[in-house]
Structure I
Amino acid sequence: MTTHPPLSPAKRWLGLVLIATAQFVVIMDTSIIGVALPDIQRALGFSPESLSWVFNAYVVAFGGLLLLGGRLSDAFGARKIFVTGWLVLIAGSIMAGAASTIGLELAGRAIQGAGSALIAPAALTLLMMLFGGTADLPKAFAVYGAAAPIGGTAGVFLGGVLTEYLSWPWVFYVTVPIAAFVLAFTATALPRTARKASGSIDLGGAVTVTAGLAAVVYAVVNAPEVGWLTWPTLAVLAAGIVLLVFFFIIQARSRSPLLRLGLLRAPRLASANGAQLMLGAAWVSMWFFLNLYLQQVLGATAFLAGAALLPMTGLVVIVMIALAPRLQARFGAKSMIVTGLLLLAAGLAWLAFVRPDGTYAVDVLPASLLSALGMSLAFVPSLGTAIDAAPAAETGIASGLVSTSYQIGSALGLAVLTAIVYGIAGADASKAELTQGYSAAFIGAAILALVGAIVTAISMSKPRVSARTAEESISV
């Protein structure tokens, strides 16, 4: 509940700029390291198999702590947690950029992820506070939703520019001035909120879910090197599963759980989270391996690899803001999510035909644009549906849950597909062997998107007709 007079329209839209910037940055920080990975590998001594942990250290911390971020947002006020998250993100960005060892690099990335886990659910709660119940809500959701894939693809280009013309640490340092801009206007443009929730914070749940997810991802990433059926792999995987089981036990018994398990019984919420899970697994894996294909097989520089994905960004902007809301108003969220995931699967299947001696115009551009179209159609409807399905008092938790689904899908999908790539290509792989591995990864990502489309088509029910649903039909 706001504790000061309603903001003017101009300040509300400035608030939306800050919120969209937050969404842009937390997703950008997953992708901006993509084209810098070869430089980071050479500078710090990562092995090819362990290199994905520069991505996963961020995503596991981000996804594992998002529910805690949502709970803290509900408990202490969204704006306060929003500001705290930016301060943590600044600290992690400086540490990751200044790192001289693998351990410091991964620690900095994990701190970045923790900061983003505070920012993301608070930002979505603030958006609902600014625009909930207004005719501008669909437009606000479209801008917010577009910021995520734009951040993902634009981060690739920006990472290429910074790596090419400055150095790889700047892919982390660039977050600092953006954070300063957001913090400078937060008090003016974002509503202050009072403490809403009572009870203790479920730190046990936060520890078990984060540690459990980290263990599962580590086991999958490390398996190609030590063996899938070896004692280290099975022990770490079993430990991760046990920790996740403990998380659900804690949630069932806690008076103030991170995640009220009854919330998962809402069919549309569960379906929308499942769509986001598969969307993250397929989309993030695509740009990760597409970057590596462009640089390691086609020989593109960091700048050219980033520039090669700019057409996807432009298409995402156009479709998400100008086309997708109109299509959703006509055909509904379910149709949009299913269609988007099917188009994403088709684009990924097309990418599987990449060649060792391929060209950008033939092997990359058409398939990447089809994939971007699918992502653009599916992302906002699944996000809006997940938020709308939750009670108003649990908006922070719902936003944390749907963001968790996307990020954990990203981490687990990338972990599995990385294992497949290097299981096929092996160590010191030739361009032909790397291409075979990347092709298999694109096929795997296509299967994940296809599964997401099928599950959504079967499980997602029609929304109940209500005043709120009618008013927000474009965003849900």
Structure II
Amino acid sequence: MTTVSTKQFWFVVGSQHLYGEEALAEVKAHAQEMTDALNNSGVLPYPLVLQDLAVSADKITDIMKEVNYRDEVAGVITWMHTFSPAKMWIRGTKLLQKPLLHLATQYNESIPWATIDMDFMNLNQAAHGDREYGFINARLNKQNKIVVGYWERPEVQKQIAEWMDVAVAYNESFHIKVARFGDNMRNVGVTEGDKVEAQIQFGWTVDYFGIGDLVQVINEVTEEEINDLFAEYAELYDFEYGNYSKEAWEASVKVQISYEIAIKRFLDQGGYNAFTTNFEDLHGMKQLPGLAVQRLMAQGYGFAGEGDWKTAALDRLLKVMSHNKSTGFMEDYTYELTAGQESILQSHMLEVDPTLACNKPKVVVSPLGIGDKEDPARLVFDGKQGDGVVVSMADFGTHYKLLINEVTAFEPTTPAPKLPVARVLWNVKPNFQDGVKAWIENGGGHHTVVSLNLTTDQIVTYAKLVNLDYVVIK
């Protein structure tokens, strides 16, 4: 996957001086034990780093300032071990510019009825402290995540892990740079959008490049580079020559290889991690990039066709969030309307993400009915099964809007020998009729990003962090 800088999360434990140094020492010991256990659990995708106890407004403010300054810190997890007066959290919390999770837990799982006394009660006041702390976050409209439950339980740790992935994606969102090779497809509505507003709200940088800028880099790719990558293809994929001679087939594939090398070089040199192409804008190119794009998506680059930079950026965002597992650009194509089998066939002209493949992809060369270019190579495969989410972003003029639909993907069982593209099939929730109707009524686009590795809750958590209007269909 394209590089995501090393991240960590700070664990900030609330208490106060009221209970004395001996009590604070015990709080610190409990916090360290929890930190070590969570880090050793194997569940959290990023390390947790314990900070000094949050026992005063000045200490809290100093910690939050440092969080904002330190690029490697992706967010803060707070725990109210004892009663921590919330007014001392106001300044620091207002200054905090990174995601915040309130872990509503306590050190001990059960109440020790045989020995419990007021010393124990005063030291273990999470139920008290959670409400004081929760009030001030609500008052500040912090949009923080709240995870409730005993910290050693797998389901609690899983919720923390899923939030960490969202927090890292939120931070990486401000580093998303989209290179647009050509403009948007003519006469299409949903691919348009306000790029300045997207940079203000989401942190996305979107830059245009003429096709000639890319063609120049393509022309500089060497035959040796192409042959080396072709040998790698031979190890990874099945080759299907079809009606082409071996020489003609390989020539077509090597065009795509030159595109892969050139696009990657262009993106990396400019610090771009997402891109778009457009079949209406290919002057100087022999083929529409297909296999090349699929290969780059598998490496973690965001992509969308027809100049749809919003979906390309969203693709990169969700790839970071999902660790590039079973997540990619998609397009609604054809309905299956047989009674009791209603579903949607998802695909694209060429560019279906191989992270969604359930079988070994094969390299196929086939004509493309649009674009008026040479026959391009592409990877053909069937999509995985699993529950997931499909997401679309639209610009409504006054605001951006995110559509989220829960889906269940399934592996195709009927062969499609004449279909020369990869295919993904899914059922929409709550059912075909209501799900499709709600999607259309709310303006959901035909370009989407699907993930079989993320949850609705994670997408909603991100939407709240960036004040993004959203609709959930499930």
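Listing for the model above:
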{"read-out": "Relative contact order in percent (Cα under 8 Å, 6 or more apart) - structure with the largest value, from I, II", "value": "I"}
{"read-out": "Which of I, II leads on mean projected area of the Cα convex hull in nm², for residues 407-446 alone, largest value", "value": "II"}
{"read-out": "Comparison of I, II by Cα Rg over 2.2 N^0.38 Å - largest value held by", "value": "II"}
{"read-out": "Label whose coordinates, when distance in nm of label points 7 Å out along Cα→Cβ at positions 63 and 191 is calculated, return 3.2 (choices I, II)", "value": "I"}
{"read-out": "Origin of the value 1.23, where Cα Rg over 2.2 N^0.38 Å, for residues 143-374 alone was derived from one of I, II", "value": "I"}
{"read-out": "Among I, II, which structure scores highest (criterion: FRET efficiency 1/(1 + (r/R0)^6) of positions 79 and 287 (r between Cβ atoms, R0 = 35 Å, to 0.05))", "value": "I"}
{"read-out": "Which of I, II yields -11500 [helix-only ellipticity at 222 nm (-39500 (n - 2.57) for each DSSP H run of 4 or more, over all residues; to 500), calculated]", "value": "II"}
{"read-out": "Distance in nm of label points 7 Å out along Cα→Cβ at positions 247 and 359 - structure with the largest value, from I, II", "value": "I"}
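Rule-based calculations on the coordinates, nothing more; no lab input. None of these values were measured; they are calculated from a predicted model. Cβ atoms are built from the backbone, for glycine too; each structure is taken alone.
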